[in-house]
Structure I
Amino acid sequence: MGDPTTSVPPVARRLEHVREHHGDRFVDAYEWLRDKDNPEVIAYLEAENAYADAVTAGLEPLRRKLFGEIKARVQETDVSVPAASGPWWYYSRTVEGGEYAVHARAPLTDRSVRPDLDATGPIAGEQVLLDGNKLGAGHDFFSVGALAVSPDHARVAYGIDVVGDERFDVTIRDIATGELLDDAITGIGYGVEFSLDGRWLFYTRVDEAWRPHEVWRHRIGGPVADDVLVHREEDERFWLGLGASRDDRWLLLGLGSRTTSEVRILSAADPEGEFRVVAPRREGVEYDVEPAADRLLVVHNRDSQDFDLAWAPLAATSDSQWEPIAAAAPGERFLGADAFDDFAVLSLRSDGITALRILPRDAASPTGFGVPQQISFEEELYTVGLGDNPESDSSTIQLGYESFVTPRSVYDLDVATGERTLLKRQPVRGGYDPTAYVQRREWASASDGARVPISVVAAADAAPDGGHPCLLTAYGAYEISSDPYFSVARLSLLERGVVYAVAHVRGGGEMGRSWYEAGRYGRKANTFTDFVACADRVVELGWSAPDRLAAEGGSAGGLLMGAITNLAPDRFRVVHASVPFVDALTTILRPDLPLTVGEWDEWGNPLADPEIYAAMKAYSPYENVAARPYPAILATTSLNDTRVFFTEPAKWVAQLRATVTNDPATRPILLRTEMAAGHGGRSGRYAAWEQVAWEWAFVLDQLEAT
């Protein structure tokens with residue numbers, strides 16, 4: 001690393017800003033950093049970047065080495081497993097030197113003969129839907145927000161963002177000729193859907209809070225001024241999303257808050273008709289709908305917090321028409337259903353692990369389905385889910401499978417026989433032996449007695465002797481689960497003796513809906529104390545020691561990072577907080593800020609509830625920084641992030657520097673801002689690898705694991 005004592009850290013000026021609620025007065029000295037149009041703010045961020053570069057200048061060889069290791073292991077020219085749809089195989093491929101994927105299709109003549117999965121160039125007869133390398137050329141940032149093919153396979157629509165603010169401009173082309181048909185729609189949200197005849201395009205618009213709140217219908221080739229507003233969602237807690245059924249017969253409009261949902265449905269053959277409500281929203285009831293030929297499948301929590309599976313008539317307009325098919329057993333959480341002509345697939349969690357269950361059609365059964373068939377795997381920890389299955393009349397389905405030690409794999413499952421065929425496993429260049437690594441499940445005891453799962457991955461010969469560097473990660477919000485996944489980049493950590501661990505803290509969804517509820521609203525502190533308990537357990541088991549333990553988390557997981565540095569700074573040597581939600585109370589107190597109102601269902605409403613205000617005040621990282629030694633801290637953010645403003649980590653770092661008693665030579669506090677990126681960081685795979693290498697070089701250096 002460089003020498004922090006020879007570099008002068010930026011000092012943000014203090015400008016008093018007073019916030020008063022429920023009798024509490026808080027003086028916020030750095031609120032002025034909110035305005036990114038202020039040249040002084042940009043100058044401060046650039047000064048922080050320069051300081052971070054100076055402090056870490058000595059890590060450049062390590063960064064180059066990490067980047068080189070990642071690049072050397074990735075098969076840069078590769079192709080995904082094609083999926084059959086109509087007369088075409090659809091797939092994506094990458095090319096060595098290209099930052100982005102090429103989305104394409106090739107003619108399908110025989111479904112039993114797949115295109116070459118080791119192809120190093122275009123497949124015979126290829127037609128390109130979207131070439132990210134051409135469209136992204138000349139832009140510092142590039143992202144595809146929507147990609148849809150018309151049901152007749154003649155047209156493609158895609159949305160592009162070149163700023164990072166998650167607003168997309170739409171292009172519609174004739175696939176065969178490449179002719180531009182329409183580029184009039186701009187600034188939309190995620191998702192577009194064609195009508196059945198391909199003449200209309202439905203799309204969403206976002207409001208000033210970046211909330212998808214409107215659906216519009218556009219006649220392709222016509223002026224945007226003639227577009228028709230199909231639905232506007234007035235309740236600021238609700239977001240909307242567009243979808244289509246697997247058989248292309250139905251368009252679906254999903255409306256949902258964190259606690260309540262409503263689905264509307266429209267025949268794709270009647271694009272100028274009105275969407276019909278399947279069941280009117282009822283506070284606290286969540287449901288999802290999947291058209292299944294002659295009926296609807298409904299996954300809902302009306303009667304059980306871990307959800308049930310029901311069916312309803314296609315013309316259903318009330319939840320009174322829902323007829324039960326299956327209920328979640330103890331330890332299960334139903335997630336969703338996918339319908340095919342002869343069977344359905346239920347996605348669920350079982351004892352904390354993802355699972356799939358096949359429900360064969362059975363006309364003689366009262367439910368319309370026969371005895372379910374569980375799809376099982378041998379590893380203790382893994383993630384399984386449906387792959388790309390665009391056709392409803394298929395007798396086989398693609399499955400995606402991976403674990404911490406098994407690269408991403410695509411299987412073909414014959415539903416009738418249960419036979420699985422491995423179609424492709426993610427190549428790892430240079431040779432990869434999964435037996436060189438082990439994964440295992442450990443458990444920590446929380447302060448209230450809850451058993452918190454921990455996933456641990458390490459080299460097979462790593463004995464728990466207390467001397468290993470360890471990177472402990474977590475998320476813990478929105479009922480999002482941190483499921484096992486394979487990472488080429490992670491191999492660079494494991495090869496350096498780092499133990500990689502995931503704390504499945506409350507607030508996530510690993511152990512069902514009650515696990516989420518126990519880390520939400522006024523019980524959010526459980527998320528933070530769970531993480532500390534997991535850190536203590538990792539040390540107790542001998543996997544690491546406090547002076548060799550790192551913590552990493554992003555977004556809501558970045559809030560977790562900020563909270564645990566205040567709660568237990570002595571437990572960690574270094575903390576990386578990515579796009580961290582560290583000024584949580586300020587944000588959730590301001591309904592004028594993007595996303596805030598919808599977030600009240602997650603965190604509570606501190607404007608209206610003094611108890612929620614007090615709870616958030618007690619854990620919001622920015623407001624609880626103390627004058628004591630802290631771990632080394634790296635905060636990373638993006639200037640154009642619309643989900644967690646750069647303001648939050650900028651204010652947090654300024655407060656840390658002004659308060660904590662760290663020796664900057666050994667435990668520096670750094671802020672690094674990507675000036676042309678959004679919530680997900682830099683776009684492009686090489687740029688993403690460079691970003692990971694920069695961040696992990698800092699962590700490895702602090703852990704003395706270089």
Structure II
Amino acid sequence: MARRINSGDCMSQAPFPRTPRLVGTDSEEKRAEILAYFHATFDRYEQLFEVLTCDEAYFKRPIALRHPLIFYYGHTATFFINKLLLAGLIEARINPKFESMFAIGVDEMSWDDLSEAHYDWPRVAEVKAYRDAVRTTVDHLIRNAPLALPIGWDHPWWVIVMGIEHERIHLETSSVLIRQHQLGYVKPHPAWAPCQKTSVAPNNELIDIPAGNFRLGKDRTDPHYGWDNEYGEHEAVVAPFQSSRYLVSNREFLAFVEAGGYADDTLWLEEGTAWKRFSHAEHPTFWIRDGAQWRLRLMLEEVPMPWDWPVETNYHEAKAFCCWKARTSKQPVRLPTEDEWHRLRDFAGNIAPANLHLDHNASSCPINVFAHGPLFDVTGNVWQWTETPIYPFSGFAPHPLYDDFSTPTFDERHNLIKGGSWISCGNEALPESRYAFRRHFFQHAGFRYVVGEAPASVPASHYETDRLVAEYAEFHYGEEYFGVPNFPRALAAIAIEAMANKPAKRALDLGCATGRATFELTQHFGHVTGIDFSARFIGVGTTLAERGSLRYTCIEEGEIVSFKERTLAELGLDSSRNKVEFFQGDACNLKPLFSGYDLILAANLIDRLYSPAKFLEGIHQRINPGGLLLIASPYTWLTEHTKREEWIGGFKKDGENFTTLDGLKAVLGAHFRLLREPLSVPFVIRETKRKFQHSLSEVTLWERVR
């Protein structure tokens with residue numbers, strides 16, 4: 001029989017304030033609420049550092065991959081000042097040195113990229129005095145700054161709430177570091193007492209979870225503060241699956257350890273094996289061998305192993321356990337996806353109460369205490385690793401005052417954790433929250449497993465950062481600058497208009513770059529092929545055809561970038577996805593299969609070919625009789641692309657100017673006739689926020705006559 005929490009179980013001090021609703025009609029009442037929320041958070045954060053036994057504890061790294069605790073003690077305070085300055089809410093720094101030293105360096109380093117940098121850390125008393133000064137500054141700001149409700153994404157007070165929620169995140173991450181500190185550097189504290197309950201671990205079992213459809217993503221009118229990755233839209237379709245009733249307990253994980261799971265590399269991903277070898281891991285990090293027995297390291301002490309508590313691992317260990325479980329059970333056991341976790345939450349119904357938000361003790365508790373429908377601990381107790389690398393929802397935009405909160409994690413190396421732990425509070429405790437960590441990272445995190453035939457879906461999280469590819473992505477799919485219409489779209493329109501009543505079954509976009517014209521031509525043609533010499537370029541078109549969306553960065557200045565997302569749907573081209581295909585190819589040496597086209601578009605191509613004459617002399621073989629060839633080029637002949645002797649124009653011949661148009665007529669005249677006078681079409685390529693290329697491309701239309 002599952003045990004349910006009652007008022008005498010695992011209770012601690014007065015409830016920690018929840019993240020406030022940022023709407024209402026009484027501004028002064030909301031001001032008082034946010035002021036109390038700020039002080040409660042600031043107090044609780046400093047109370048966490050009271051567990052350290054001496055100043056030396058602040059300067060010894062708990063683990064080699066992270067800064068010492070003095071950094072985290074100062075970091076949250078400097079965050080307030082740096083963001084308030086950026087928002088224009090304060091006018092002066094308090095300590096420029098601190099506000100630089102404590103600003104960055106939070107994310108755990110990779111074990112093959114250890115930082116040996118020397119830091120001249122200040123004394124603890126100096127950082128405490130700095131924190132006191134920051135508290136006074138923020139207190140004065142909250143008491144006196146003008147406040148009109150609601151507080152939304154663009155509201156000046158958004159950054160005040162941001163600073164408070166940021167400190168709540170580090171309340172948890174700092175507690176994990178303290179848990180990894182030497183025991184001699186920490187001491188028990190009445191505000192951080194662990195749960196005392198333990199018993200026999202229940203046997204886990206599988207619960208059937210029916211299929212479900214739902215929408216994820218907040219909009220800007222949501223009444224609670226959110227981090228940028230929570231906003232946007234994601235339509236989730238989840239097939240039926242089975243889920244473990246409980247989180248995996250220490251007892252259940254012991255079977256994996258005793259079966260030699262840590263020594264069996266076949267159960268581990270390559271990245272997990274590398275981490276295991278680096279760390280010499282033979283069992284969970286917080287487990288301690290005591291002769292024939294096991295003990296568990298809590299935040300401030302070691303205790304006899306509570307076998308009915310959830311095991312705490314990183315992603316690699318959770319993944320290896322699932323592989324072992326799949327092998328031994330002959331079932332497709334794996335970690336859930338983010339979508340599946342939300343399906344569990346919907347299925348569970350009422351999920352209160354939970355071991356969450358510091359409502360109980362400063363530790364995990366037995367896995368059969370908090371029932372959520374037929375499941376337990378859907379939220380709370382420990383975070384739950386998922387199979388999903390964090391990715392941006394459709395419509396994602398970074399907050400302008402904290403544009404690197406999420407974007408550095410969109411690298412397919414940070415996996416989402418869901419549900420929160422006993423110390424997760426504020427925004428962390430909301431079901432919409434989306435936090436992700438490197439897979440070797442330790443949080444107060446464990447896992448539950450699922451069984452499902454369908455492979456875990458991993459949405460794309462990548463932002464195209466290659467400078468040239470990103471420039472062309474913006475050129476093709478981005479904004480129009482200086483009133484100049486989109487160039488590939490304009491060329492496609494010219495081509496379509498010229499086709500009139502001609503057959504329009506197949507078209508070729510040769511030198512398609514990132515593919516906008518390829519998609520545009522489907523408005524008239526039954527099928528369009530895009531070919532480019534660059535695999536990086538055609539990768540953009542392929543991504544759009546497969547996923548319907550594209551993400552890339554644009555350089556603003558120096559190392560500062562902006563983040564862009566474009567979808568075919570918003571361009572009116574979603575129906576084109578099944579009518580295009582992309583290939584890498586050499587325009588001067590195309591394979592025979594690329595023939596039989598009613599139109600070939602060659603945009604800004606001929607002056608970048610190594611042998612434009614060879615291309616032009618054979619292009620008629622690719623076009624059906626009566627079909628059209630559209631050539632667009634600024635005729636920018638450069639020897640770095642085309643040897644001088646291969647130019648078809650742009651030079652003196654017999655003492656007279658010989659233009660590229662002259663050369664085109666000379667080469668194409670045997671098989672084509674020029675339909676109309678050349679047309680100049682402008683285009684603009686954005687390089688940075690303040691640097692653009694403005695060019696004119698000459699467009700000629702040729703009809704194959706023989």
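Quick note: the coordinates plus some simple rules give every number you see, no bench work behind them. Model, not experiment: these values are computed from the prediction. Cβ atoms are built from the backbone, for glycine too; each structure is taken alone.
List of remarks:
- FRET efficiency 1/(1 + (r/R0)^6) of positions 388 and 596 (r between Cβ atoms, R0 = 35 Å, to 0.05) - highest-scoring structure of I, II: I
- If helix-only ellipticity at 222 nm (-39500 (n - 2.57) for each DSSP H run of 4 or more, over all residues; to 500) is computed and equals -5500, the structure in I, II: I
- Mean count of other Cβ atoms within 10 Å over residues 84-91 derived as 18.4 - corresponding label from I, II: I
- Between structures I, II, the calculation of distance in nm of label points 7 Å out along Cα→Cβ at positions 180 and 660 yields its largest number for II.
- Parent structure of the calculated result 6.0, given that distance in nm of label points 7 Å out along Cα→Cβ at positions 60 and 692 is the read-out and I, II the choices: II
- Structure (I, II) behind the derived value 56 of percent of Cα pairs over 34 Å apart: II
- Structures I, II were shown, and mean count of other Cβ atoms within 10 Å over residues 220-227 at 16.9 was computed from II.
- Computed 1.9 for distance in nm of label points 7 Å out along Cα→Cβ at positions 316 and 364 - originating structure among I, II: II
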